[in-house]
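Coordinate-derived values only; no laboratory data. In this text, all values refer to a predicted model and were calculated from it rather than measured experimentally. Cβ atoms are built from the backbone, for glycine too; each structure is taken alone.
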Structure 1
């Protein structure tokens, strides 16, 4: 496969868990799915030494046909709002995310190898205060071979 054959789907799901669970199921003809404005939900209760009822595991449901890439979260207030699903047919391209280059909860930078070259993809969610776009503007990163930078930019034009 060469880069021009990639089929990419991008959608803001407006914190709708039904859409998050449905999109990977119905878009199997795509290679890559970018989702913005995630809804984090309880997956299950896990045993805990400090809580006899267990702790709640919060996260995203994985799909067997997709590799799931999402940034780490520390507290509930900073859950990532972007996710990338890579169809398992592309697993040989060695996809990885890079928080070491751009570390922001609303930016997910991923790379992959194709024919010996490194290519980049970026999924972005920018809130109404444009904090993500301001972060990008102030970040000095030289990213060659950026194939796509897409997402929900929330840029309002007063005109």
Structure 2
């Protein structure tokens, strides 16, 4: 396994291969019960009554958690791990439903030196989560702290 230092990154680099993750109704309801207990994440009937969702839908936070799992297991391997400093943007353009198979693609959008940690740089990435129809279900722009090479 090769880890990448800050100097190994370039704006425009893409990391396209990731594992895939399939959701089922039980997982959607279990996550919702623990962390986002909205009726449209918990009950089929309530979900069908929702004019925006029209069916059981995973919580956006569940999608974000799956995205993180897929990201950590992707080809993006920064030295020191994926140490998040914050999220600039997160959007859920489509619902995630039971049976959806998710995957991620990541692009480096900005590089900058860390002002508070000179031995590190900050890599801004845009991660898009797709379903099996190649439709985007989440956009995430985040900043990660990456070690520089010594010397």
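For the set 1, 2, ranking by mean projected area of the Cα convex hull in nm² places 1 highest.
Comparing 1, 2, where is FRET efficiency 1/(1 + (r/R0)^6) of positions 24 and 112 (r between Cβ atoms, R0 = 25 Å, to 0.05) highest? Write out the running numbers ahead of the final one.
Values: 1: 0.85; 2: 0.05.
Sorting by FRET efficiency 1/(1 + (r/R0)^6) of positions 24 and 112 (r between Cβ atoms, R0 = 25 Å, to 0.05) in descending order puts 1 first.
Of structures 1, 2, which gives 0.50 when FRET efficiency 1/(1 + (r/R0)^6) of positions 32 and 56 (r between Cβ atoms, R0 = 30 Å, to 0.05) is computed from the coordinates? Checking each candidate, the match is 1.
When distance in nm of label points 7 Å out along Cα→Cβ at positions 8 and 136 is calculated for each of the structures 1, 2, which structure yields the highest value?
For this comparison of distance in nm of label points 7 Å out along Cα→Cβ at positions 8 and 136, the top structure is 2.
Work out the source of 30 here, i.e. which of 1, 2 gives that when relative contact order in percent (Cα under 8 Å, 6 or more apart) is computed.
On the way: 1: 18; 2: 30.
So the calculation was done on 2.
Taking helix-only ellipticity at 222 nm (-39500 (n - 2.57) for each DSSP H run of 4 or more, over all residues; to 500) from the coordinates of each of 1, 2, which one would give -6000? Here the read-out was taken from 2.
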